[in-house]
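Please go over the structures that come below.
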Structure 1
Amino acid sequence: MEFQADLEAAAQEELERACTLGWRQLAKLTPWGDTYEGFTPMGRAVSFERSYLWEAETGGDIRVEVMVYEPTAFEQGARLTRTIRRETA
């Protein structure tokens, strides 16, 4: 697996974990973000950033952002986003 594909695979795994909570649970945390050290599927040491942000307005849709990068090469990382739609209940 090539370097960029490895970063993207790690970002995809992290995005799936980041979206396991529903809108109601995430709305209590948003805005929130965290950075931690971990490993890609190929074993590379990387930094993971996870953020939950309001898409447009407070109380609306939530944008989940994940960034995976080598600590010395932020610009060459993989970034993925997904929107969790506001529940209407």
Structure 2
Amino acid sequence: MTLAFGIALYFLIWWIVLFAMLPIGVRTQEEEGEVAPGTAESAPHTPKLLPKMLATTLVASIVFAALYAIIVHRVITLDQIPFLPRYDTIR
């Protein structure tokens, strides 16, 4: 695995995990009973982004470490995935 591929893979995993973490524990302004003028009632009251980013980094690091081990140690190769097409090697 090259450095560029590793960074790109980690970045992709981090963003996917972030979007999965964003709605966790969020309460709307309407649920809190404190709607700020000029905002939608469905806007988050306190999104708590810093703890979510730290949790995202932790979870993404664990997922990346698992994928890194699978790729580097060839636990699963592309030839072992049954629905992928097979191509002949050209020499």
Subject >> With distance in nm of label points 7 Å out along Cα→Cβ at positions 24 and 72 derived as 2.6, matching label from 1, 2 >> reply: 2
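Kindly point out which one of 1, 2 the value 1.14 was derived from, the read-out being Cα Rg over 2.2 N^0.38 Å.
On the way: 1: 1.14; 2: 1.67.
Here the read-out was taken from 1.
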Subject >> Origin of the derived value -7000 (helix-only ellipticity at 222 nm (-39500 (n - 2.57) for each DSSP H run of 4 or more, over all residues; to 500); candidates 1, 2) >> reply: 1
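Taken together, the values in this text are just the output of simple stated rules run on the coordinates, not laboratory data. Just so it is clear, the structure is predicted and the values come from calculations on it, not from any experiment. Cβ atoms are built from the backbone, for glycine too; each structure is taken alone.
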